[in-house]
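Readers should treat all values here as calculations from the given coordinates under stated rules, not as data from a laboratory. Remember, it's a predicted structure, so these values are computed and weren't measured experimentally. Cβ atoms are built from the backbone, for glycine too; each structure is taken alone.
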Structure I
Amino acid sequence: MDWWKEGVFYQIYPRSFQDSNGDGIGDLKGITYRLDYLSWLGIDAIWLSPFFKSPMADFGYDISDYTDVDPIFGKLEDFDELLEEAHKRNIRVVIDQVYNHTSDKHPWFIESRSSRENPKADWYIWKDPKPDGSPPNNWVHFFSGEKAESAWEWDEKRRQYYLHLFAKEQPDLNWRNPEVRKAVFDSMRFWLERGVDGFRFDVASFYYKDPEFRDAVKRSQADNSRMIYAYYWDRFCARPETILAIEDIRKLLDSYGQKVGIGEAVSDRGQNVYLEFTLEGRLHLAFNFDFMKNVTFDAQKIRDLVESTDKLFDTRAWPCYVLGNHDYYRILTRLTEDMEAREGEKSLIAKLMAILLLTLRGTPFIYYGEEIGMEDMDVPYEKIVDPLGKNLWPKAKGRDVCRTPMQWDNSRYAGFSDVEPWLPINPNKLHVNVAREREDPNSVLNFYRSLLKIRKESLTLRMGSIEFLDSPINTLVYVRVKDSNKLAVILNFSGTKVALGIYFDGSIVLGSHRKSGEKISSEITLEPFESIIIDIS
């Protein structure tokens, strides 16, 4: 009944997973071709970033047809085949839904901008200029970087501004129009009827805006990823009207059985909003970005984040954890870019992060390539395609760096394509690739596979409670408990040996430095970046 609580999700960025037709861009048939790999790895569900018809101003997050596949990715029949083949392997399929905005090439917007009298004139957010001709308020769009550009775009034909919280090619829908709501819900039904297992809702906290369109209270804030610099404001994040819409979405999902709704709830109120969106009758999960953005080698910070999340959610809702996604720097890069880590150390850090992600109480999401230790690639300016990346250049790296093609082998284009891909291949493909790591019993990939198998067989790791124990600085020790079963998780976030000072009596379930089955009956001294799971039942 609660498959979404117990399962492990794997995010696929379709453009970068597998090219099947030799155009340098990943596609649906390519994903189908790689399903056996995901089954071998032990994945329970995949989440696909947008593959719908789009002019690709924001690489699929600007949708021009919610119910069809962009030719770049294939045909609708290719999606049906993907869904069928995934289900044969007991892999569920969750797809993106982008309902805050559409493409400016969507027929709805073309009609809306044609005149103020068009039946769809009110399907988007249009406002008259101020008396001096300036935009209706001071809101800025999220892709503007330090330029702090207005979120309002002037349209000469209508002689009005339209709102776009992202690129100007992504006009915001007017959720206060009941016809818009109906059209959105109809598009969800289209995919539910085809058999999808749920949706991930892009910027779900933004659907409704302040009806008075008051100026923002500006709080200039640099995101700690150095990826996004924007003005944050409180006029539209998680408004009550949005919560009511989310409850209606949940009713629709429930009417189709065991479907899942996952929210990208973006707000500077963090965990409070994640909880708000996942209370009873709302979405099943909301990404914990506070965790993702604050995972460092500071073990105490991680403990504080997890303990506060667990206490807040308790039995009210179900937490989830994620280390990276298509908008954020890869975890291994974030942790090692300021240190001279050797490949052996990177492998240990990747394994440590795997145990952290997959043993916390909550649903884990793996971003494609994390399981082999993929890192960001510094994409040269002439190769940048991300609109945000272009605006942030040269002060930040943008999002292309974490979207480079999956590294399947050490061939010229890493087994992703037979031709030059849409983004460059990371040169570390020579040693960071699936083919090599499958043959190496000590690889990051085989560690992930072993860990996923252990998690699948352990009700304690999937559903047990979590309790932290005090431990030396830069170490993390917690115990997962279910009935009489107890598993201790021990993580050393430092590059030096640490005497743990805690006595354990049990056997190794999995360890980065120790053999499974090895008996433990003593205090433990941890090697640099060591990670262990011990059965202490």
Structure II
Amino acid sequence: MEHLFDVLVVGGGVGGIAAALAAARMGKRVLLSEESDWLGGQLTSQAVPPDEHRWIEGRGCTAGYRVFRESVRSYYRSYYPLTRAARKKKHLNPGEGAVSRLCHEPRVALAVLEGMLAPWRSSGLLSVMMETYPVQVERSGDRLEAVHLKENRTGLSHIVQAPYIIDATETGELLQLGSVEHVTGSESQSETEEPHALPGPSAPLDQQAIGWCFPLAWSPDTDNIIAKPSNYDTWRARRSNFWPGSQLSWTDVYPHTLEERTRSLFLNEGKNPRRDACTLWEFRRIISRSLFAPGFFSSDITLVNWPQIDYWYGPVIGVRENERNKHMSAAKDLSLSFLYWMQTEAPRHDGGCGYPELTLRPDVVGTADGLAKRPYIRESRRMIAEVTIREQDVCVTSREKHGCARQFPDTVGTGCYRIDLHPSTGGRTYIDLAVYPFQISLGALIPISVENLLPGCKNIGTTHITNGCYRLHPVEWNIGEVAGALAAFCLDNQVYPREVYHQEPRLKTFQHLLETRFGVELIWPPGIRSTPV
């Protein structure tokens, strides 16, 4: 089947949804395709509560992302029996999780995102194809002419043509299929001059750990022990050079100092408790039952996205399909093995071993096995763009004399998160570095050779190092929203994205559009801009 749209967005994660909404709001006919049966990516199918900066309630995100956040809160206020005190909380955090000021259920995020898309689907401007993935890209010179999509269940193929195509896939699939210049893994210091880049040659297969997240509840006086995973004993015995023992333990490291620490599930027993912000249970908790009417929830619900389930034993990008599938399966096995260890062998906060009371909540993530629908893949293929954002553009140690991150005249948004690189498949431990609140450069969205492809998420022109702070939820939304708006702007003005980037009058007009129509913040206030995080 053949289809023709103004804008094709491949990938229905956080950035893909923002891109589709922006283009539709500007009157363009948009097709949004998604491989999973849930839209929302990190927020839903990957079960990762928002990772956000400290100023998120007032600054540092687009108006669209703020609508999403407040709609989540409104959903709970409208449909859930909150306590009177909880209902009055201006900044309601349904899970009271420590990782974010808004920890919530994946299904609520899904409902809110579907609600945001609904008017544009009803209008006919937005079409959505679920459970489809790209298998081929037709390219002619400096343009991508069409993308071939295949349905998971039926095998039916669709050929989609569009003047503008946005790659919002989690792994930058169109970059590979369209032979668009890109990099994977870790660059070398000789390439980027970054202090924390590899001192030797680049390593395309040195990629951040992935993780397969899952939700847990607490069911007292019950035995919920899962079947012992077939490779459990292997995981229990496995050791990595940079890790203080087995992953199947309460012991890990402080990411920024690499000091060893020990935490427990419910009782904070770290060597230096003052530096342990919370228990593991509280860290990514998405439902705190104390905020709801007595008896409504029988237990808190927490999401396991902890260091113990980080899978760093092989890359999933740039390898053959059978190799990728092997590592995907092993990542699932690691998550289930950690759960089994918690249920049977983990030291308890109250003495003894094992928490058989821990129970999976498959209904929370919409799967039979209780694990998220999709793995959390932190690192994508990265476009070689007009601008490559490097460590020395944002890192405090490189920018201290300037007192802020690099100020881009082509800024199209803001973000803030520490450089947070998880252990890698190359056998490297955490790289965790302080940054200044930063900007998103339009040049990082402009490929060096292709005219009508735009990145819609974490596949922009960053490095392995700066991917660690540009990959989080608010930044991904901002990138996607800009990509969708830019595609529509270029169609309206009959120009290419590269011309918008290089021609100052057009750039200023586009920046004004972002500010006035989409509520995109282009700069940080001086007081925030100079604050290291």
Structure III
Amino acid sequence: MKIDKIIIAAFTTCLLMGTACERDLLEQDNPNAQPVEQFWRTANDAESAVIAAYAALQQPGTYSRWIYFAYDLQSDEGYSGSPWTDLANFTRFVINNYNFEPTATIWTDHYRGIYRTNQIITNLQDGNTTLTIDDKLRRRLRAEAHFLRALYYFNLVSLYGNVPLALEPSSINYRPPQGTVEQVWNQIITDLTAAKPDLPKSYTEVNNAYNGRATQGAATALLGKVYMQLRDWPKAEQQFGELVTSGRYSLVPNYLDNFTMTNENNPESVFEVQFSDALQGAGQDQPGASEGNNRAQFFGPRQIGWSDGQPRRWLFNEFMLETDRNGNPDPRRDVTLIHSGLTVYGKTYAERGYGDPNELFWHKYQNDRTRNFENNHSGINIRVIRYADVLLMYAEALNELGRTAEAYPHINEVRRRSNMRTLEEAGKSGMTQDQMRTQIMHERVVELAGESVRWNDLKRWRFLDTQAGIDELKTDDPNPNKIHDPYDPDFNNFVIGKSALLPLPQTDVDIAKLKQNDNY
């Protein structure tokens, strides 16, 4: 009551003072939309800007929804049987509308993140006298922005190829030049090289609440992944070697802990995107909005989720090629795939009414271990780079350098965690370089299926460059003992020189006068 009286008194005073007080009441600055002239003054401003750059990782076009359709379902690991025909066709390399929602949203949300990082990198330059901030903090925040910009461009160049190279804060008249694929890769290398020295090895000495933010190890691993895609094996081996010998990372004992809310930001996590299942406000980029991801809903089995994305049957067969030390199927199978032998969300496969026993659903990143429903607010963090991935990439780089024998211990470390025999125990000592290359393809499938790495693997292994490679991906081979036996009939629609890239959104092509990707 006392507060109400004060407010009424103040309002009455303003009425008596006339138009000047009216103007003071109406012409207030919006604290949620400060103009640039009033921002970039304090360390809190800089911290807020970096948090906003991380927040772009939670958008539908980044790690909340559509990127899994581009990476996982375009690859031979998955497909879409969605009743939304255009969405199913998107994963079948049939795209007629170049402004289709997944295509346009992946593009827009990644540039949303780049726009934010460009502001940070520019305003945290040396010599900015308007900003009051400790120099060490300034350099770290700027390094985080360099890492994030590199990650955003890594996805853009992988999915779209020749993308605009925006490197300064945007304005209404700013038209960044369209970069070549080589120029974009080089910019990613430049950003990560700039980020590494000023990123912390961990945040325990900074603030434990900062778990999930970019570290020196994350920049090193992403730089290694860049060199892998460029097939620059010596530099890739160097980056991964730094991580493997650093002693900062290790495999968690329980493989499942990489895909649930249990044990997030664990010693195996090199970089992961943070999500929360707390239902707060709706909307995107709104103060207090929810921060859940949509993957579990879109990939969840029917009656629980929408099953817009499902795994191919050959994945199940790949897991059945070996048993573990106890004679059981590879335990990673049941973590990765929902199949007719599993009980999930409290009911058996048959009780759910799934009639075809050969039908599969994704199990990674589903919430059935903690609840019996899915929605658009999954709180499971997405592990963008895991140490197991690093070990297998390190082994691949060593093998490509002709150092095949040195690849064994790193592959064995991954296998042992899942109670699988070492390669030597499995009768695979003394493999040739070609044999090891094929073995690594298998190891990456059983360890990493459904984790958005397969599309770039296929590119790096040059499956998408030749008709022979496409034929191998789309043709069923009845040999049940053949290691690495993909089969995805969607590749019947794949056009070499076109389908390895998404079309640039036509709206941006028209406005910015961009060159559309070939054959679109």
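Here Cα extents along the principal axes in Å has been calculated and equals 78, 49, 47, so which of I, II, III was it run on? Matching structure: I.
A value of 0.3 for distance in nm of label points 7 Å out along Cα→Cβ at positions 178 and 450, calculated from one of I, II, III, originates in structure II. Could you figure out which one of I, II, III the value 17 for relative contact order in percent (Cα under 8 Å, 6 or more apart) was computed from? So the calculation was done on III. Comparing mean count of other Cβ atoms within 10 Å over residues 42-49 across structures I, II, III, the highest figure comes from II. Once distance in nm of label points 7 Å out along Cα→Cβ at positions 242 and 338 is computed for every structure in I, II, III, the highest value turns out to be that of III.
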